[in-house]
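Before anything else, here is the set of structures, which you'll find just below.
Please treat every number below as a calculation from the coordinates, not as lab data. The shown structure was predicted, so the numbers you read here are calculated from the model rather than taken from an experiment. Cβ atoms are built from the backbone, for glycine too; each structure is taken alone.
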Structure P
Amino acid sequence: MVSPLPSSSLSSSVLELAPVVPVVVVDHVADAVPLARALVAGGLPAIEVTLRTPVALDAIRAIADGVPEAVVGAGTVISPEQVAQSVAAGARFLVSPGWTDVLLNAMKASGVPFLPGVSTTSEVVALLERGVSDMKFFPAQAAGGTAYLKSLAGPLPQARFCPTGGIGPAVAPEYLALPNVLCVGGSWMLPADAIAGGDWGRVETLAREAASLGHPSS
């Protein structure tokens, strides 16, 4: 199993692995390893497995054990119990759709990088007060998109974001062009029919296209 990223790096080392973090919903554990291998082969090593299905933790465990070159994390983390379960399963980073003090304290104590979710300026300021500068912006498109994030860059330049929610290949470059965006989260490289049919070659191709988006400043 891959050793955890140092907690002192927070989420930046994860966010800088690739311009896109695949947001993965795994319905069958058997799909986890070949899916992760396809994403890594396509140049997307940071993989967020959402805790939206009964097999999510098993999928994280399978990827952590079977695809050491992947940096697998847990998404949709909403409780201290899920924080503990995710880290025990091998998650190397945590992502939440929002945050509370209880959840934030649990993520801070987990020893792995984390991305708490925000959608308002007040939430961003509150996290900055607590020493957290890397955040998930969710739901990105519905919460104001690139215009909203651009407006935050002036007064809050220290805040850095991974926008997720409604982002596809057409708008991803617009987000990546912003100075306060390190990467974006999305699932467009994981079409349901490709996963259902085990077409991992197609997933790899789409992942490679996503990885090529890059960040204009990089």
Structure Q
Amino acid sequence: MAVTVCASPAAAVAGVQDGSTVLIGGFGMAGMPVALIEALIDQGARELTVVSNNAGNGDTGLAALLAARRVRKVVCSFPRQADSWVFEGLHRAGEVKLDLVPQGTLAERMRAAGAGIGAFFCPTGVGTPLAEGRETREIDGRTHVLEYALRGDVALIGAHKADRVGNLVYRKTARNFGPVMATAATTTVVQVSQVVEVGELDPESVVTPGIYVDRVVVA
């Protein structure tokens, strides 16, 4: 499928449906595709399940999406910090649900989805409330808990550059969850600082091959 280079963030998020599971890249604000999130707010999709490392910072990006009452549930590994007041207020009021997942497990669940793996056993979380009611198995003398692959209808991620067939390179820590999210979503939308011609990216520097990318926008 050909990659579409969109004229605007609004065009890039067109068609996101109510009730979608949306994977949103970023480690805090590092690598968060703020322009795509703002376009999603304007687009109007509701009852979203958002998968991200954090549950929003300050009043921008993911926090703004939460404040607009567009999110039904957040799946994340780090929901609370000094500037996560939007999520905390909504969660305490019972207006948004939380599924807390250890950070490495969160990344591996998405990687598994991209690799076609339905589920896997992991020792993280065993003996804590996160494992209550879950299937466990002893492997090599250690208890593991069953974790299911985590797929998205849409992934909104940030990258540094793309070429016109969708190959992506990232900049330092802004890379974070982008590569695994790109593989785990039905539709991957990428905010970049520049789109270059095919052949201008060093093949050895490409992290996400264009086969995983559907839409690109410069923002």
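Assorted remarks:
- Parent structure of the calculated result -10500, given that helix-only ellipticity at 222 nm (-39500 (n - 2.57) for each DSSP H run of 4 or more, over all residues; to 500) is the read-out and P, Q the choices: P
- Top of P, Q by Rg/Rh (Cα atoms, Kirkwood Rh), largest first: Q
- When FRET efficiency 1/(1 + (r/R0)^6) of positions 59 and 163 (r between Cβ atoms, R0 = 41 Å, to 0.05) is computed across structures P, Q, the figure 0.95 traces back to P.
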